[in-house]
Structure formats: structure tokens, C-alpha cells
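Coordinate-derived values only; no laboratory data. Since this is a predicted model, take the numbers as computed values, not measurements. Cβ atoms are built from the backbone, for glycine too; each structure is taken alone.
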Structure 1
Amino acid sequence: MTKTFKVTRVYTDAEGESNFQEVEYPLLDAGPIGFLSDRFQVKEMIFRTVRADYNDAHQAPERQFVVLLDLGVEIETSLGEKRQFQPGEILLMEDTTGKGHRSQNLEYKTRNSLFIILK
């Protein structure tokens with residue numbers, strides 16, 4: 001049985017529209033410590049706190065993983081598709097061009113995230 005780690009990717013297509021895609025990263029058996037993916041080259045890491053009333057259309061400023069720490073978020077693509085993501089889920093944001101996406105907290109509370117900027 002092959003183990004994988006699932007991440008939802010938000011990317012820009014050839015027409016400049018943002019889309020969702022499920023990406024699965026293979027995990028290799030590393031013995032007693034568990035299963036590991038290949039390494040990712042990263043540039044920086046940023047902690048972010050988002051206000052409760054945040055609801056903005058924007059592009060991702062850079063290719064980055066976003067780790068939802070304590071509150072869920074709804075992401076809407078430029079095509080109008082909406083998905084909800086819960087704490088602990090990871091997004092790969094790659095819509096750095098085009099029409100971007102809209103994000104909004106699932107609850108009217110402050111949301112904390114971890115941004116891992118990719119090289």
C-alpha cells in the first residue's frame with residue numbers, strides 16, 4: 001500500500017482563472033519515525049493572523065503552503081467554485097497571476113495560519 005499526503009492546490013490556468021486541484025505527495029517508509037515525503041526547498045516562513053471580517057479577492061503573493069492552525073476558511077476561485085478547509089489542512093497557493101481567489105473565515109473569529117514560502 002502506497003501512502004500519500006493530500007494537499008489542495010489553488011492555481012491559475014491559461015485563461016487567468018483560479019482553480020482547485022488535489023495533489024498527493026508520496027510518502028516513503030522511514031522506519032520507526034513514520035513516513036516522510038521528499039524535501040521541499042523553502043525560502044521563508046511567516047505566521048499570519050487574519051481579522052474576523054477579512055473577505056478579500058487577491059492573488060497569492062508568492063508560491064506558498066498555507067497551514068491552517070486554528071480556524072477554517074472558505075476559498076472561492078475566480079470561477080465561483082467554493083470549498084471549505086478546516087484547521088490542520090494544508091493549501092498550496094500558486095495563483096500568483098490572473099484573477100486570484102477570495103478567502104473568508106468560516107467563523108467570525110481571528111484565524112491563525114502558517115505560510116511556508118517556496119523557492
Structure 2
Amino acid sequence: MLLILEDRTVLFSTHVVEDLSATCFQLCVLNKGKIKYKGTLENMLQKAEGHVYQCKLNSENEMRAIKEKYFVTGSVYEEGKIHIRFLSEEIPEIPSCIKVSATLEDAYIYMNR
């Protein structure tokens with residue numbers, strides 16, 4: 001990611017995308033030398049808003065099926081269930097899914113899918 005300050009530009013490389021929310025207002029997302037996004041953090045979040053879903057799964061097989069169809073942004077194992085977040089342009093036909101607010105990580109993945 002490229003951090004654009006008022007009078008200078010700083011190249012900020014991180015695997016922790018959430019760190020950017022504390023350090024910049026404008027950013028540019030590069031992927032293989034091409035600009036995927038340039039603008040504010042808020043606008044990048046808005047672009048992903050409405051495309052992030054979360055659900056609880058019972059098995060690894062269910063998780064594999066979702067990974068084959070959607071861009072998964074995160075998963076956590078908790079109390080025998082798999083909590084998974086993923087991106088979708090359409091409302092998924094999975095009973096336990098709910099639409100959730102986009103995080104900066106979700107938005108970054110949305111820009112690069």
C-alpha cells in the first residue's frame with residue numbers, strides 16, 4: 001500500500017491492514033504494479049460494504065465448499081463451530097449467513113479479488 005501524506009508519499013508495506021487506519025487518511029492499493037484503488041479509507045470501506053457475510057459452519061467440508069465459491073476473508077474455530085467471513089456480490093444461499101459490516105481487511109481483499 002502507498003500512504004499519501006499532505007506533502008509527501010510514504011510506501012507502507014504491512015500484512016496487518018488494520019494498522020493503516022491509525023496512520024493514514026488517503027491510500028493507494030497496488031497489485032502487481034497496477035493501481036487497484038486510490039482514495040480514502042472510508043471510501044474503500046464503503047466499496048466493500050454490503051458484500052461481506054459471516055456464518056457458522058459445522059464442518060471442514062462446509063468450509064471447503066464456501067472457499068470454492070467465495071473469497072474468504074477470515075475464519076475462527078470456536079466452541080466446535082467454524083465462524084467464517086467471506087465476500088459475495090449476491091446474497092448467499094446459506095441459511096446461517098448474515099450480512100456484516102466490512103473491516104479494512106475485508107475491503108482490501110475486495111479491492112484485490
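What to note about this one:
- The greatest value of relative contact order in percent (Cα under 8 Å, 6 or more apart) among structures 1, 2 is that of 1.
- Top of 1, 2 by FRET efficiency 1/(1 + (r/R0)^6) of positions 44 and 60 (r between Cβ atoms, R0 = 25 Å, to 0.05), largest first: 1
- Structures 1, 2 were shown, and helix-only ellipticity at 222 nm (-39500 (n - 2.57) for each DSSP H run of 4 or more, over all residues; to 500) at 0 was computed from 1.
- Answer label among 1, 2 for the case where distance in nm of label points 7 Å out along Cα→Cβ at positions 12 and 100, calculated from the coordinates, equals 1.1: 1
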